[in-house]
Each structure stands twice: as structure tokens, then as C-alpha cells.
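Listed below are the structures to be examined.
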Structure P
Amino acid sequence: MRLFQNSALYPSYLVRLNQLAANTQSFAERRRLFLDDRFGASHVLKPVLDGLAEAFFTNGDDEVLQRRWAREQGMPGEPALEAILLAQIEHHATEVFYNLDPVRYPSAFVAKLPGCVKTALCWRVAPSAGADFSRYAAVLGNFPSILDMWRRQGCRAEPFFPAHDPVMDEYGHGERSIDISFVGGYSRHHRGRARTLEQVAQLAGSYNVVFCLDASRLTRLAESAIGRLLPLRQHRRPGAIAAIARPPVFGRDLYDLIGSSKIVLNGSIDLAGTDRGNMRCFEAMGCGAMLVSDAGRYPDGMQEGTTIATYDTPQQAVEVISRSLKNWSASAEIAARGRDQIRTVYSKDVQWRQFCDLVGCI
């Protein structure tokens, strides 16, 4: 199978990537540094991580990366990023195109794919008003309610899961000096999560609590000197959160943070309904921390009281965390069972076999 996987970057991660790749000159060097940093590696398929020649990977929204490829291949002028991506697919003689960025490259893009492409699949686990993915052979995701939504819109939708990144095994074997950590976004879409964060942040007086927050532009504006003169109070982070907030972390820095944490707090965004199992769950368990997450419908291997702990309300999150830290020996056993489950149930080998099965049956 000649596989082409396209992904995308968070704007805040792009700053880190540009620093890591500051001394690179070629497409291959920048891509190698990205893959080595493991950003989003739970979604990157095994042939890509293994460096197989028949598997091609790129971030189609990384203008620096893509323009390097275009120059190296002699593409004239300043082609659009879409044109570069199509040229890469044709140059690679792709048979299966797997797209993690379908909002940017929807059905209209699929209609332009060269004839060598036999199957086009995409991953999407969030509502996307107005987006058309109907030309993809299937939309993949691990939230059942979102898959049902795509089916109602006329798409084929199939369950598929993030996987345990083998590099996670390098982390979390020393002292876990951080009692509680949280890494994630903070914006108007995270109201429920924000209430939980505010409650847990108040534990900072008794425990080592680390919140690495990727604040939205509106939140950053609201907290700026100018923003404090504007009616934006509801977009500012509460004092308890702001007092311990650090910049976001990604890639291997994220693995290192989780590997240094006893408990990783997780909270779904308000758009997820009762479905649970976002990528942070896989990362937290994969690096051996105890996952404390909001109650809901979790995938196999994530079981309350056995491999994870859950809470229903912000106050209950505080109670679960406090109880877990006070009885850490039992909590550490839960974390260890969780790590074993992720390694086994969601290994890269299992993920790749499931992907091949999907391609074979479509």
C-alpha cells in the first residue's frame, strides 16, 4: 500500500517547530524534526513512524515545509499550498490518502486527487458546520455520537482510535515530582472544563499543581493591559488559574511533563457530549500517569476505578484527586494498569491492522 498521510499544526505548536527546525534547510530535515518531536504521534500511522519508503507524510498547512518541497521539485512560482499537496500525492503515486485536516481539504479537494488514489479517508471528531466530507470513502473517529452525525449527513463513518506511541515508554520511570498537571486549551468553548480547573487550581496551596494552558486569542486579549479596559471580564481566567498558568507544552516536552506527574487532569470540551477518549487520555495513560477525567462513555481499556478515575462535578474532581494523592500506592497501581491497557489494546500494530482492514473493506 502506498500511503500518504496529511496532518496539520496548531498555531502555538508552529512556534516550537520553527525553533526546533531553525537550522534546517530541506523538506526532509524539517519533517524529520517534526516526527522526532512526536507532536500528535498517536494519530501518525506505523509505516510513517517506521520510515517506510512507501509511506509519505506531510503537514499540508506548514508553509515553510511545503514550499521547501516545491522548490526542491522545481515547481515554478509560488504555488498555492493545495497545489503543492496535490503535486506531492501525484509524485508519490499514492494509493491511499489519509487526511487529518479535512476542514482545510474537504470534498472539493478529494475531487481533484490524481487517478492513482484508490481510497481517500479522513479523521474528524468535532462538529464542522458547513463542511462537506461526502467524497471521502469514510470519515474516521472515536466518538460514536460524532460518527452518527456524519452518517446523518450522508457520509460513511467508521470507528478508529489513536494509538500508544512507543516513545512514551521512555517517559515516567523516575520521580513524579508534579502532583497534578493539566495541559489543554482555554477558551469560550471550554466552560465546563474551566469550572473544574478553577476548583482544582485551589489545591495549589497543598500540592504541586501545574497547568499548561493554550489560551485563546480572546482570552489573551482580555488579560492584556488594553483588554482590561474593555468589557471582557468573562473571558479572563480566574485568579486561581492565572496564578499557576504556564505556557502550553507539546511533543516530547508534553511527554516529559506527564511522565513527571502523578495525576493528569482531563476534561472534555463542551462540544463532545457524553463521548470520552480524547488524545490526552491516551497520552496520560501511555506515559504512566493516573488519568482523572470527567465521567462519560469511554472506549475499551478506560474503566473507572480500574485503569482511570472519573468525576461528575468540579467539586467531585477535587475530592477524587485529593483522595487519590492521599492513597497514592493504590492510585499508582491504577496508573500502571492503565499504561498496560493502552500499550496492549491501542498499540501501533493494532492501529495499523485496523486501518488496513478499513481500507480493505471500503
Structure Q
Amino acid sequence: MKTYRIAVIAGDGIGKEVIPAGIDVLTLAGAQGGFSCEFTQFGWGCDYYLQHGRMMEPDGVDRLLTFDAIYLGAIGDPRVADHISARELILPLRQRLRQWVNLRPMRLLPGISSPLAGRTAADIDMLCVRENSEGEYCGMGGRLHAGTPYEAATQTGLFTRHGIERIARYAFQRAASRPRRLLASATKSNALQHAMVLWDEVVARVAAEFPQVEFRKYHVDALCARMVTHPQTLDVIVASNLFGDILTDIGSAISGSLGVAPGGNINPDRDMPSMFEPIHGSAPDIMGKGIANPIAAIWAGAMMLDHLGEKAAHDAILRAIEQVIGDERVKTPDLGGRATTAEMTKAVTQALAARVA
């Protein structure tokens, strides 16, 4: 039997509640699919920071190299500044493990109501391919004259031809594999005359390699508006680190809830582990109440299995999710119901088990 070694960083807040739910589903999917997942827990995150003054162990990245994938819950705590929690755990993992693709499906599942009036599942089905290693989150910049009236800060976005070309090619490949074969590029080259002009030039060159894909370029503000007014005209979106971050939150919102939105930090070269996570954050306002929606974590786990080559298991989990959500009898509060995390998890596991019973 094939065994996959999975590093688990449940992290903070509801991450500690939804990741166990995901592990239950992944374990069942493995039993059905003839493989197993061996989970190793790492207690890193903001609680670890408050005890040790750092977000993870000094050799944390090196320790993760021995795993097939990483399953991440959520990072963030009001007691720890956001720039510390992100800069000392999430971003180092993405950058040092060369996870240069951030992949986020944005789908309105049948049974969930979109805040966009009259929209159905057929109208909202997008995939964002976000550049995950450079751009505005590369960390270049600094502050001068701190604490004085003359304090100044610079934040430099780094864009390389190599980085843009590889993310664009990955996005076009994904678009070519989907039925609509449609790709939108997010830019702001009318104002950012250096970085975004280079982005446009490189993406257009790559587009010429994929004549079967219909390619359109949008200024990012216009693209945000289009996601709200005409979501049915969008399929695959390729975007820089910052633009992709913003666009995918809009995509999750119009899909009905952040509680169902998964994400993958992908190393396409497969020489280091990729990392999969729900994108909802640690949600300290509902932490410990047992009402967090586990669907995003379960879906992220399914994405992890797909990346590991277990597509049948991925598909089975997705069908179970769709069945439970479509049935509408079990809804967590974010979906307008009263179900608990445990009840939603049980519903998904039962739907998954019934498929082979």
C-alpha cells in the first residue's frame, strides 16, 4: 500500500478544529483508495511564538523537506502582529520551498446562495493562478527615521521575466485543460509602468504558445468589478501575488462563504513539498465554539491528494462535498445554518462512505 507522509501544521484558531476534520476525511478516502496518509503534527504558529519568540523551530524548513506534502490549518492571533505571523511562517515556507503557484478554486456550489442576486453555480466557476514567490510580497524595502515626523517606508515589488513566464505558462496550461479554455490576466500597466508593463509583455508572449486559449487582459480594478457584475465571463485568472490575494477573496465572497474556499501552494517542479490550506484564516471570533465550517479544509485536503496523484480520491471527496452542500440539510452558521464542525464532518464522511457501500 502506498503511504504518503504528510506534515500537519494546524496552526491557530479554528485551524486546530478544521484540520482534524480534514484528516478524518483523508483517512477514509485513503482506505477506500488503497493508500494511506501518515500524519506528523507540528505545533508551530502564534501559540508557539508566544512561548518561544519565533513562529517555528529554527530547522523547520529543513524538517519539512522529508515530507510528501504539508497540510496547513490557519495562522494568526490578535496577540501577534500580522506581519510577524505571515513573515515568519507562511511566506518563508512558500518562498523557501519554491511553491511559486498559489492555486485557488472559486466555485459557487449548488446549495449555497451567492450574495450576487440571481447567480447560480453555472455562473461562478473560476480558478485563480496566483504568482506566489515574488511580486509585492517578496519582502524588499525598509523604514527610515522610525518614530519621527519624517518616518518613511518603502515596499518594493520584484517582478522577473522568469517568474512571470513560468506562472503565465502554468496558467495557460490549466486554462487549456478546462472546457472553456479562457484566461484573464490581471494587470495595472496604465499606472505601474515598469512592473506591470513587463508582466503584460511576458504574458502576451506566452499567450502566443496557446492559440487554443482565448486570452483577455483586464486592469485589476475592472477585473474586480467584472467578478461581481459578470462572473460567468471569467474562468482561469492569472495574477501577481498582491492582485491574486485580493481577487481570490472577492471570488470566495461571491461563492457564498470563505468557509468553503481551499487553496494550494504548489511546487510544480515537485522537488520540495507543496502545501495545502483553507484560506479562511484563524477566525478568533469563533475559535473554540465548534461551529467552524470544515469544508475548505476538507477540499484543500482533496487538492493535496490530487497533487499526490490520487485523483480518484480527490474526485470522490469533491462529490461528497457537493452532495452534502447540495442537500442543504447540514449547514454551518456561515452558510445560514446551525450545524457544528463535527456534524458537517460527519455528513461528508457518511456521504463519502456511502459511495462505496
Structure R
Amino acid sequence: MSRRLKNLAVVTAALFMALLPVSCSWNGEAPDREFVNTPQGNFMALWTIMDEHYCFFDLKKEKLGVDWNEVKVRYAASISDNISDKALFEVLCKMIGELRDGHVNLTSPYDYGRNWSWKTDYPANYSKDLQNKYLGKDYVIGGNGYYYRILDDNIGYLVVESFEDAMSDSRMNVMFNYMALCNGLIIDIRDNGGGQLTASESLASRFTEEKVTVGYTCYKTGPGHNDFSKLYKTEISPAEYDLRWIKPVVVLTNRGCFSSANDFACSMKALANVTLMGDTTGGGGGLPMSSEIPNGWVVRFSSAPMFDADMNHVEFGIAPDIRLDMKDEDVQAGKDTYIESARAFIKDKIVNF
């Protein structure tokens, strides 16, 4: 388990009883309210869970103008005793959608309420067909969403589709040994929607020879919007007894990089031999947790804010070192602007080394 997840486990153990039943208090005393399974009860249960446990209210008010108390008043006017379940679900999803947080979801038998504006409101800057063209027919399947090959200019190309599961240390050693003689490495995480923090941290640990502080995390400790623990460092340590990469690395990012892919971009940006190229990532800088309202619907929300090495929130994404957009003329010519730019960058870095 990573240091960050150990810290989270310690803090959440103290909060566990507050998160599951909606009527529990933070200090473990008898509940001072009980939400019932009515439209109004479910509305207030959801609003209160978010009010007491969501971690980005101040940030969302600053950046988006969201006033959570005003949101309650506005959406409460839509709740009546005879509202249908599907209509109630729609109102509740719109309410939490005001936060524009991809980690804030409501699950019911009808649908999965979500806000994907972090991705859909921006250019894709990605073509699966072009990516497959660069991988070719003889690429290596590393497992768990890892695909790689050596391009004809002796640059390694690694696609990481997901961090849902970590690649084993032995298979990662095989991968880096396969590309050991390459002049540089391109890591393409475009449209990687995330997964496990341990998976992204495991890969990042292959690109440093020393322990590096790549960010910070704090945790909710009470119902107030500003009730947080002290800051805990997020550190990447060199992978022990395994192959590590010290040659130039370019990480390709777009708005489709979310959650632990966002975390990977944050970690890699703090490393000396790594350059981020592309578009700002989609964000997702809060560790998600879940609770339940009286009718059984499950709400997921961001509970612990993460920051980069310079103490900036990463909720709205990681900016690249070199900003790019896909060019129409490149796409029409069967070229990927991102990959070609990364190849040129690595070649130039080698020449001027």
C-alpha cells in the first residue's frame, strides 16, 4: 500500500461510522437528525452528505461560483410529495452536477448520474485509429491495459489505456528491458480514465533515482467545509531491485486523462527527465468515497483534496509543459500530431545532450 493510501486508511477509520448511515454524527454521539425515505428526506440526506463530506466547496465557489446553500434552496423548490422516483433522480443529479466533478456520481436502478464536462467540453486531441496505426501489428501486450513497441527511429512507444490494475513488477521489468536500447520513451495516457493510485504510482516509480515529493494530500476530519487534517506528503521512491528509466520521457496527455491518470501526470511532471506534452488533463483531484441515502441510492464524492508539488489544487487538471492540439492536416495525412511532436522533441534532446 502506498504512503498516501496508508494515510487515507488511518483517517477514514475514524470517519467510517459517519459515512455509511446518513444519520450518524462526526463525533460518534447519538444522531441529532434522522432522514426518512421520502422525496424531501432523500433530498436533504444527499445535500447533507455532500455538505459535510465533500472536500472542494471553497474551490468550486472560487472557480465556478457554486454556493452550496443557494443550491439547496434552488433545487428544494423542485421537490414535492408526489414527485416520481425518476424525476427525483433527475433533480438530485442536476444538483450535484453543479459541482462539475467527475468523482461525484449518483447510482440508482435507473441510471448512473454523472458530469463529464471535464472531458466533453473540450477537443478530443486523440484518435484511437491513429494510435493503433503507430502501434502496428506486432506490438507487445504487457497486460492490464499496457501496449508497447519500438518505433522505427528507436524511440519506445507505450500506451497505458487504464490504471485499473497495476502491471506486475516482473512484467514491467520485461517491458523496460525490451526497450532498454531506445533513445527515449513516449508514454501515451490520452483518454486514460484512471483506476488505482497504486497502479499509477508503481509506473511513476520507474522514472526516478531518488525519492521525490510530487504532491500533498489532506483529509476531511469534520463536517465543516474547512475541517481538514494536516498535509501529508506524496512521495515517489525509486522502484527497488527493478529496472528504472533515466533517458528522456514524454508523457502525452489530453482532457480524457482523469483521476489516477491525472495523478500520474502530476507525479511525472515533478520528475527531472520527464516532459508533459499535449492538453491539460481532465482533473479529478479528490480521492472518492461513497455513502447511501435512505432509498438505497449510492452517492460517490470527492473526500480528500490532492495538490501538486507546488501546493496547487489538481482538481481542474495538470497543465502540460508543451501545449499541443491535433492538426487537421496531420490527421488527414495519417499522422498523430502528438506522437510526431514527441518524437521530434526526443530526437532534439538527444542531439543537444
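See the values below:
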read-out	value
Distance in nm of label points 7 Å out along Cα→Cβ at positions 232 and 344 - structure with the largest value, from P, Q, R	P
Source structure (of P, Q, R) for Rg and Dmax of the Cα atoms in Å, computed value 22.1, 72	R
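Every number in this text was worked out from the coordinates using simple rules, so none of it is lab data. None of the values given here were measured: they were computed from a predicted structure. Cβ atoms are built from the backbone, for glycine too; each structure is taken alone.
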